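Down below are the structures I want you to see.
Please treat every number below as a calculation from the coordinates, not as lab data. Computed from a predicted model, the values in this text were never measured in an experiment. Cβ atoms are built from the backbone, for glycine too; each structure is taken alone.
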Structure 1
């Protein structure tokens, strides 16, 4: 009696030793996210190079599992079950970042934070406080609008101007202090300055007496930024020249750790 093959088209191993169908399914999910969360099968076929029958089979499985849903217009959208995975991953991201934030505190003396862009808001996912008696606290889980924060500027500095304008139109630009930027033109000019100098500043814009320096985490799987914050009397212009290179270096190292396949970041 002939023996059956242990592998089929869907369970065939990839060149890297993984399961090809899983790799393809996750690739399709990421392509959907890049396309704004909703696509048609023909779009996925064109961007991935996979034949329509293969994509249809994979999408049908993802729909059954709840990770994709089919819309009334027959297009496919990311499903609600991904929210739970994303929330858990965000919490882990904050945990993984803590050793890097601790290094920032050691080298700068100021409170270090990590924040993500969640929808139209900035959410703080990790913090390591300064050892100074006078220090800044930001509650992990706190949500703020991006236009009045250093991390918000860092996060949005890589976005096209039209997307930034659309976000600001949805959130509004309320003034947290008399230093807050409250016009789209002013904020877009600030983002251009972030891109030019390579870091963002919150100069008494979220809270009077507090300055924050922030940089984006390059190539992060989701838009992320790290920052230090402290009293304006300590986070001076001269301190900025010392702190920014440390921020950039730690952001690059965190990015590299997050990109390493199969292992949790560690320092």
Structure 2
């Protein structure tokens, strides 16, 4: 993942290598990394050595493979507790899951995209894209649109430019103009819907979690399938959803929470 405005210095290059190793989802050999890397062989080797020495990567001498290191795991745990809404929101998600029996998602914005930070499975679990730690598109998910709707004008402009507007299904919003029209409606009613826009058969109702200054520090959704419910039925949960989002915001009020970018 390339972060906008980040220089291409050594730190940026090292982070790119970490992303590549993480994307492999399994221990990976140097030769495999070299085939996809934009760095020369010597540069890639030097970066891997540095990351390994710093504990950010682990190298298995017998297998000749690299994997994410335990120091990175410790940093990830610290980031989870310091920058994620998940620890604060946990009891509220539990209560909402018990009340509705449906899948509950908690998400935050990351560089114009949706980062799922926590999830509760439905009483009858359904396979779907989302899971904690995954990144998804903002323009065609309920939580994504709920957060986009409350971004300041300049931040919204930048986030809109980061959307691919790829058409996943027949109902996907495939242009900035269509997205803007929907965001206006979301601001009017205070909640958003996913009308099978990212995955066929998957629908949701979502609400923003708003800070004191009215910015979305996250979003919460109740997700179901068209086989079990329709949008009208999901809309009946809207007030409960917004009430839960307000409770999470209140619990986070005195926490030093980073504003979304």
Structure 3
């Protein structure tokens, strides 16, 4: 992999991991569009490490309080939220392990990705347009956590988007847009940690190249900015711009796949 390709894919991962547009879809489609060689496992690890750095850098103060109160049994909102996040993590982690082989083979189909980009865009639009937006972070409970966690399992399919499906589920359950995004970002932390640890164990010293380091740095920097942008954006805007983007990209992928 060239340094240029590493930078481009780091940019794609940093944006796609936290915006509701599907990072896995973009990481499959970008080499497909440009005819690049599959970057392989080592670079996938680099991108996950970068987005992990981003989410920890942005939310480290939150996680210090969450872990302290959750693990010491303090009956505070942060203590309860810690266990809500633990519960919400279980379905996605379980399905990720069970269907890991499908994720790396069957689901990497451009037509399927294009369809899922469009379908999930429509679902996101309907949830955001018609669901009430009344619940804030301190009103998230067991019901919301369980359902958002279950929804996260569908993110195994490229084109669905982990952040997209969890934010959509949050909106369906009445969470306001900013709360849906914040809960989704916090929930991403254990998932990214788990995926990163699993893949890091498979690395060799030969994998630690300059493009590897570039991927980590770019995805971390862009991911941090993407989190900051979306939390501010959703205070005064809805998800419609992302719905339009998903529809355009999904349609383009299906047309291109049919004509190639």
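Source structure of the calculated read-out (distance in nm of label points 7 Å out along Cα→Cβ at positions 70 and 214, 4.2) within 1, 2, 3: 1. Given a value of 10, 33, 31, 19, 7, 1 for P(r) over Cα pairs in 10 Å bins from 0, in percent, for residues 54-205 alone, calculated from one of 1, 2, 3, which structure does it belong to? For P(r) over Cα pairs in 10 Å bins from 0, in percent, for residues 54-205 alone, the value 10, 33, 31, 19, 7, 1 is produced by structure 2. Suppose Cα extents along the principal axes in Å works out to 82, 40, 29; of 1, 2, 3, which structure was it derived from? The read-out comes from structure 1. Taking mean count of other Cβ atoms within 10 Å over residues 46-53 as the criterion, the highest value among 1, 2, 3 goes to 3.
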